[in-house]
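Chemist: See the structures that follow.
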Structure I
């Protein structure tokens, strides 16, 4: 939201939707007059039922792009396929390394010297969609999960808006699971 406002992208945020009614992003959006909705996953008997309700809610706002942020739920294949090529996620590792949870711990346990974050298109395979952008940081002696996460978050806040802007500007193309970025006009 801040990048869109500060850089004056040719776009608007259609809505902010969460499965948690107390999500900070909802209040942030409401304070700026952006529509919000809550689809609480705990009110549904199955993942499929939740995804159907979430899809209906999202589609009601007619977005060109769905941007996941802090959404810690595995989505069903039909849901993901509905938004194929127009749903982005950011993951705190250099994918394909360390998919899933606890990525900073995984990186430290593996003894890697470099860690990072990946913005990718979402596919049915968890954390394996085509990579749009990555940011890298060195793993420093004495790093803890918390310090690594904090340093990486700064980079995430740079590359995620960059990736969204590339989509908004029509500069992303995916061929055979490889993202190509067109030069700016």
Structure II
């Protein structure tokens, strides 16, 4: 799966890759991820926020094994040459040119209160199973989680949610892998 994603990124030649957390599901996943990030770092800069799976596996170990390969947005925002500011925590402050990269879609309420115009969420939280879709929501997850779908508007904040790319945890059923591709000006 990562090899296919790498080939797709190599063909697309993005200016930056943002990773929305859950980078490692199991302790033995560090080496595989590090090799993939090494390959992607040859294309463009990388930035990430940690997810709950990274914390379960051991966030200190995840960060240590990936040291130098990417910028951790939860440790500090990243100012881009185009004037865009990438933040990994609401407390890093919003501006009209700030983008919040968060792991869980539910953080959008805090992002909206802070005034972030855009938030990217790492993946659906609640289940990677789509039985049916209705009014922009993916079910059955939407019965339990408010932001279980691809796009939302919460106050001033536009939320874009990836369905993720992993096939390990949670189990993926009729939920195609995807990522968010943005062209920012």
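Chemist: So if we calculate distance in nm of label points 7 Å out along Cα→Cβ at positions 74 and 90 for every structure here (I, II), which label has the highest result? Display every interim value, and only then the final one.
Modeler: Numbers: I: 2.5; II: 1.6.
By distance in nm of label points 7 Å out along Cα→Cβ at positions 74 and 90, the leading structure of I, II is I.
Chemist: Using distance in nm of label points 7 Å out along Cα→Cβ at positions 34 and 154, single out the structure from I, II with the greatest value. Please report the intermediate quantities before stating the final value.
Modeler: On the way: I: 2.4; II: 3.5.
Once distance in nm of label points 7 Å out along Cα→Cβ at positions 34 and 154 is tallied for I, II, the winner is II.
Chemist: Check the numbers for FRET efficiency 1/(1 + (r/R0)^6) of positions 2 and 50 (r between Cβ atoms, R0 = 25 Å, to 0.05) across I, II and tell me which is largest. Walk me through the intermediate numbers first.
Modeler: Details: I: 0.25; II: 0.85.
Structure II gives the largest value of FRET efficiency 1/(1 + (r/R0)^6) of positions 2 and 50 (r between Cβ atoms, R0 = 25 Å, to 0.05) among I, II.
Chemist: Supply the structure label, taken from I, II, corresponding to mean count of other Cβ atoms within 10 Å over residues 10-17 with the calculated value 12.9. Show your work: numbers first, answer last.
Modeler: Values: I: 15.4; II: 12.9.
So the calculation was done on II.
Chemist: Hey, Rg and Dmax of the Cα atoms in Å derived from one of I, II reads 15.8, 42; which structure? Walk me through the numbers on the way to the answer.
Modeler: Working: I: 16.9, 49; II: 15.8, 42.
Only one of I, II returns 15.8, 42 for Rg and Dmax of the Cα atoms in Å, namely II.
Chemist: Identify the structure, out of I, II, from whose coordinates helix-only ellipticity at 222 nm (-39500 (n - 2.57) for each DSSP H run of 4 or more, over all residues; to 500) was calculated to give -11000.
Modeler: Working: I: -11000; II: -6500.
It traces back to I.
Chemist: Could you tell me which structure in I, II was used to calculate FRET efficiency 1/(1 + (r/R0)^6) of positions 114 and 138 (r between Cβ atoms, R0 = 30 Å, to 0.05) as 0.70? If you can, show how the numbers build up before the last one.
Modeler: Details: I: 1.00; II: 0.70.
Clearly, the read-out refers to II.
No value in this document is a laboratory result; all are computed from the given coordinates. All of these numbers come straight from a predicted model, not from anything done at the bench. Cβ atoms are built from the backbone, for glycine too; each structure is taken alone.
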